[in-house]
Structure I
Amino acid sequence: MKKNAACIVSVLLVFTILLSACGGTGTSASSGNTIKIGWIGSLTGDQAVWGTCESNTVKMLIEELNANGGLLGKQVEGIYYDTKGDAAEAVNAVKRLITQDGVAAIIGPNASGQAISISAVLEQYKVPDIATVATNPKVTVGEDGKVKPYNFRVCFIDPYQGAVAAGYAYDRLGYKNAAVLYDVASDYSQGFTEFFEKTFAEKGGKIVAKEGFKEGDVDFRAQLSKIKESKPDVILMPYYYKEVALSANQARDLGISATLMGGDGWPSEQLMEMAAASIEGSYVVNHLDFNDPDVKPLQDAYKAKYNLPMELNGYMAHDAFKLLEEAIKDANSADPVKITESLTKVTVEGVTGTIRISEDDHNPMGKEAAIVKIEKADYIFQEKYGLQ
C-alpha cells in the first residue's frame, strides 16, 4: 500500500508540474466568492514613494468596490508584491501572483524595465497586465514590431513624451539650443532622450551637449560643467526625482541658469522637498493637471484615508484599475483570457483622460500631455499639448 501511495503522489506531482509548464493558471481567479487582482511595484528603494501610492490607491478602490457589492457578484481581493525596483524581482512577483495566488489580472509596475521583463511570463500563462507609468515602447511592442498580447498600459509612451517636450521647448518657449543629461542605464531615460533629440533637431533646434550618468550616481558636476560650457537655453533631465533633485541643485550651484525640463519621472512631493528652489521655473510633461477640479474627489478621498498627498502614480493606478474593472464587466468573467480580449473593447473616463486601448499597440489612443510649470513649489498647469 505504501508503495502504491507513493506512486500516486509521484504521478500527481508530475501532472502538476506539467500543467504549470503548459501555462495553466488554475481556476482560483474565476471560482469561489472572490476575484483576485495582483499588483506589483516598488515598495522599497528610491521609487517606494510611487509604489506605496499606487498600492494604496488600488487598496482604496477595492474597498470601495467591495462596499458597493463587488464585481460580478463577488468580492475582489488584492494581492501586492514589492519588486524592489528590480526587473528580476518583478518576474518572480508575477510568477507568484499567477501560479500561487491565481490572479485574474495584474496592475503595475510603473517602471519600463520591470514591465518589459515580465512579458514572457504573462504570455506563458496568458494573464494580462496593465502597466501604470511604464512609458518605453518595448513594454507593449516587441523588437519584431509585434504587439505583446498580454501587456497593456494606461500612459502615453516615450516617443510621444520626448517629442512633446521638444516641440514645446522649440515652438512655445522659443528655445533653439538644448542640452541633455540622461541615465544611460535606464530604458525610460534613453527612450525619452532619443525622441527629444530627434524632434528638436527636425524643428531646427540644436543639441549642444549630451552627457550621461548611471542610476545611483550622486555627483553630476563634471557632466554639468561640460553642459554649462555649451550655453544651452534648456536642459532636458529625463529621469527620476531623486537624481533630478541632486543634479538640479548642483546645476544651480555651478551658476547654470538654463531652464530645466523633464517628464513624468519628476512629479513627487519628495522632489519639492529636496530641490524646490532649484527647479523653480522648470517645465514638466505630465499626464494630468493636478489642480483640475475633476481630480479633486480622488485626491480628497486618498488624503482622508492615508493622510498623504496623492502622487502621480496614484492617478495612473486609478485609471488602470477602472480599465480592468470595466474589462471584467465586459467579459462577464474573471477568466484572464476573456479579460484580455475585453481590454481593447471598453472605454473608461479616467482622471488622466479617456482611456481606450488600441488593438495595434496596446497603448491608450489620443491622450494629450499636460504641460505644467513649477512655480512656488507647485505644479501649475499651462496647457494640454499634443504633437504639432
Structure II
Amino acid sequence: MTDIFSDLTWRGLVHQTTADDQLPQWLNSASRTVYAGFDPTSNSLHVGSLLPLMMLRRFQKCGHRPIAIAGGATGMIGDPSGKSAERNLLSTDQLSGNLEGIESQMRLLLDFDCGETSAVLVNNNDWMGQFSYVEFLRDVGKNFPVNVMLAKDSVKSRLTSEAGLSYTEFSYMLLQAYDFVHLNREYGCELQIGGSDQWGNVTAGIDLARRMYGVQVFGLTCPLLTKADGSKMGKTESGAIWLSAERTSPYTFYQYWLNVADEDAGNCLRFLTELDHQEIETLGQSRQESPHLRESQKRLAESITLMIHGESGLAKAKQATEIFFGAEIQNLSDAELGQIFSDVPSSTMGFDTLANQGYPLIDALVDSGLCKSKGEGRRTITEGGAYVNNRRASEVDTTLNNDHLASETMIVLRRGKKKYALLRFE
C-alpha cells in the first residue's frame, strides 16, 4: 500500500485522528473503505467542498475505496456545526435536483469504475427514509447518552446563543452517526473523514458503532480551507466560487486561484493539488525569492482548473485572461465576454445603431464614457490609442457595424492599455 498517512501529514491535512498510534500502520496495512459527507443544499459543490473531495481522491489513488455520501436525509435538517442560526429546510424535489448536480462533479475527481477500489456514491435518505420515528428512537436513539451530545462544541455554542437550537438540529448528530454505522455494516467502511468542525459528529459515529455492534472504527479530520486571516477560502464579494461552470465560469474560477495571496498559496498547493512534494517546495522557494513572478499562483490556477473544467475549460480561461491583457477577441460568447469584462462600464443600445451607415467610432468612444468629447475621441484614434475588440482602429472615420460584434451582441472598446468599455446591442 502507498503510505497515505505520511503524504497527508506532509501536506498538513491531518488535524485530529482517533487511535493516533494505530491509524498510520492500520491504513498502510490493507485497502480500507473511507467515507466523507457532502451537503446537498445547492445544486453545485463549492470550493469548500473541494478539500474533502480531494481527500477521498487521495485515498483512492493510494489503493483505498472511497464512499461519498450526499446527505439527502441530513440535508433536510442541516448540521448545526459552525452555524449561528437554523437553516431553512429543503423540499424533497429541491434535494433531488441538488443531488443530481453534485453527483456529476464528484465523478470529475473520483473513479467509479476501477474494480475493488471503485468509488461509491450513496444518498443517506435511502436508509434513513426507511425508519419510522419510533423505530429510530428504539434502535438508534437509545444508544446515545444525552450528556455526551450536550458536551459537543457544536451543540454547546448554539445552546448559549440567542438563536438557540431546535430539537430538529439537535437530532442531526444521531443521523450522521448512524450513517457511519450503516456504511460499516453494508460496505465495511471503517474510516470517516471530514473538516475539523466535524470532529464531534465523527466521534459520535465511532461511539455509536461501538455501542450498537461492538466494532472499532476510526476518524480523521483535516483543517478547514481558510485564508491566513482566518476567513473562509472560496468566498468573494460577488459570492461563493462554485465548481459548476454555469454558476462560476472557468475564467472566474481560474482568476480566483491566480489572485490567491502569497501567504495562502502554499496551503492551497498542498491541500488542493496533486503536485509532488519537490515541485511544491520549489514553488515555495520561488515565492520567497521571486514573489513578483507569481509562479505558485499560476501553477495552482492551472492545476485546479484543469481538474474541474478539463482541457477545454482551462484553454478558455487562459484565452480570457490573455484577452483582458490585450489579446485579440474572437470566438467567445456573450456569457464569456460578460464574465471577462464584468467590472468595466457598459452601455446598451439598439441593433439599429449598427445598421445603414454604421455607428461612428468617435461617437461610440464618447457614448461609452472612454472619451469626454468627440475632439478627445478623434485625438485618441489619431494617436493610436483606440481599439475595437483589442484591434487598433487607426482611421478617424471608422464606423462600427454587425461585422464588429465580438460575440452575439457585444463589442469591446479599449482606450490605451487598460481602459475598457462594453457595448451591448439588443
Structure III
Amino acid sequence: MPQENEPNSAMPSVLFTAFEPSGDDHAAAVIAELRRRHPTLPMFAWGGRHMARAGATIVEHTGDDAVMGMPGIQKIIEHQRINQRIDAWMGEHKPALHVPVDSPAANTPICEIAKRHGIRVVHLVAPQIWAWGRWRIHKLRRVTDLVLCMLPFEPEFFARRRVPAKYIGHFLFDKPLDVEALDRRAATFGEGPVRVAMMPGSRPDELKRNFPTLLGAYALLRKAHPELVGVVAATSDAVADQLRRMAQEHGGWPEGLGVVVRDTDAVIRWCTLALVKSGTVTLQVAKQRRPMVVFYKKSNPLFFLFARAILATRVFSLPNVLARRRIVPEFIPHFGGPRPIVRAAEKLIASPEAVKLQQAEIDKVLASFANINASHAAADAIEEVLGIRAALAAPAPGQQSRASLLTSPG
C-alpha cells in the first residue's frame, strides 16, 4: 500500500508541460485541486516552482526564460532537445494523460509525441486560433482529445471546427481579492488626484518596446497635470532593474513615478487610470473596474501588413475581444509615439461619464466569469478523461467513498 501523498502506481498518471510563468500558475491551481481530491495521483511536470509546490513531481524545471513571438535558433535547438527527453520519458513512464499548458509553439510538438505514444491530450488554455492563424486548427484537431477554454466564446468556435472543448472559466477570477490588504499596501504608494498605473510587460523584448512609450506618456500627462503621480508595476526585481536602466537612457527616472515589484493587484487598486500592455493583465485591471488604455508597441510597420494577412479579429485586447467590440481604447499594434495614448488617457481623466461608461461595459464582460471556478472545472474534466472519479466513487462495502471525502460538490 502506498503511503499517504505518495504516487500510486496503480492509478493513471498525468504529465503537465508548461513553459511560461503564467502556465506555471495555471497548472499549479489545477494540480493543487487534483492533489486535494486524490492525494496519491501520480502527477509529473516539465514546469516551474508553483507546480512543484502544488504537488507535481518536477522532471525538469522550465519557464524562467520564456520568449514572446519568434524564438531564436538557440531556443529552437533547446526545445528540440527537451522534446527528445520528453519522448524518452513518455516511452518509459507511459502516462495516461498529457496536459499541455498554453505555449502552443512549444507544446504542439509535445502533443504530437504524446499521440504517437497513444497518450490522451487535454489542453489547458486554448490556443488563440480564433485570433490568428486559423489554419492551425487542423493540427490541433489531430493532437487533442479536449481543449479547456478560459474565454466563454471559445468552446463554440472549436465545436464548429470539430474540436472537443469545454469552458472552465478564468483562473484570475477563482479567488476574491483581499481588498483590505490591498488598500493597506496601496496607501504607501503616494497620493494625488490623478494616479496612473503603468504596466509595460515582463519579457525583456516587451519592456524595450513598451516602456519608453510609457515614459513619454507619463511625461506628457505630468506636464498637463503637475499633481499627477504614477507607479510602474514590475513583475520581478530583474524587471525593475531593467526599467531603471532604461529610464537612465531616456533622461533619468521621472519625478513622481514609483516602482512596485510583484504587487500588481495593489497597484491597480491604487490607481485612477491604468496604461496597460495588452495581455492577461487587462483582465486584472477589469476585475477591479479601473479605467484603462491598452497598447502594444511594435517597432516595424511591416508587422501590420503581415498581421493583416493572418489576424482574424478586429480588436485585440481581451476586454474588447470578450465584448466583441471596442469598449476600452486600444492601440494594437502601435507604431507611433505616446501622444495617441495620452489623448485617450486625457478623455478618461477629464470625463467621469466616460469612466462610468467603460466600467458598465466591463461589468457586462465580467458577468461571463461569475459562478465558475476554473481550477475545479479543469480538475473535473481531467478526472472524467482519466476515469478516476467514477473509480474512486465506488466504496468498499461498509466504507464511505474516498472521492466523496476528497471531491468538492460540482
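Values in this text are rule-based calculations from the coordinates and carry no lab data. What you are looking at is a predicted structure, and each value in this text was computed from that prediction instead of being measured. Cβ atoms are built from the backbone, for glycine too; each structure is taken alone.
Points to keep in mind about this one:
- Label whose coordinates, when Cα extents along the principal axes in Å is calculated, return 85, 47, 43 (choices I, II, III): II
- With mean count of other Cβ atoms within 10 Å over residues 200-207 derived as 16.0, matching label from I, II, III: I
- Structures I, II, III were compared on mean count of other Cβ atoms within 10 Å over residues 144-151, and the highest value belongs to III.
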